[in-house]
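Read-outs: derived from the displayed coordinates by stated rules, not from any lab. Predicted, not measured: the structure shown is a model, and the values here were computed from it. Cβ atoms are built from the backbone, for glycine too; each structure is taken alone.
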Structure 1
Amino acid sequence: MPRDYNFWVYIVTNQNHSVLYIEITNRLSRRTWEHREGNKPGFASRYRFTKLIYYEHYGDVRDAIARESQLKKRSRAKNIGLVNRLNPRWEDLGGDVLQDR
């Protein structure tokens, strides 16, 4: 019997939208909470990526990894265009995601 898997490719940014952070996770609600709390030392907490502005769902980890890699290789302008098409006001989508916690 096939099992459903959940993987998410997501983009978070800081308050000034000066840096985009693209990553993959298997639990978007947990990862969104971790970004907001800033409790994991490293690049993401240093730049205070607390605003979830984009995400995509995948059922296969290989597809999610391929998409993450594709987005990371693209120019910032193209990724901004992607966010603008689906979230033109750059609203924080984290509130909706955190309800799943």
Structure 2
Amino acid sequence: MTQRLSISAIIFFVGAILLGVYFAFAAVQGPSGILRRVQLQAETQDLAQQRDRLQAEVDRMRNLTRRLSNDYLDLDLLDERARDVLGLVRADEIIIR
């Protein structure tokens, strides 16, 4: 009977070790593991930088839109945009291409 207890004890310890290895592996490389967390943090930083760039672009476009609105008209900006879009040149200007 002591032979039987030692075999079951060995099986129990081997099973416990295998279970521990499985959980350690899952904690490092699983879908909620450490490596996935690091990857998600890097993606979060990239997306935050992209968001900041897009917000700066939106702010710039809002500024240009406000400067061309009826309430506040920037004549220099209007002149610049009209020249760019229509390809117009004043008679007193020299164009270098």
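For this structure, a couple of remarks:
- log10 I(q)/I(0) by the Debye sum over Cα atoms at q = 0.16, 0.17, 0.20 Å⁻¹ from the coordinates reads -0.89, -0.93, -1.03; which among 1, 2: 2
- Which entry (1, 2) yields the derived value 0.00 for FRET efficiency 1/(1 + (r/R0)^6) of positions 17 and 73 (r between Cβ atoms, R0 = 35 Å, to 0.05): 2
- Structure (1, 2) behind the derived value -12000 of helix-only ellipticity at 222 nm (-39500 (n - 2.57) for each DSSP H run of 4 or more, over all residues; to 500): 1
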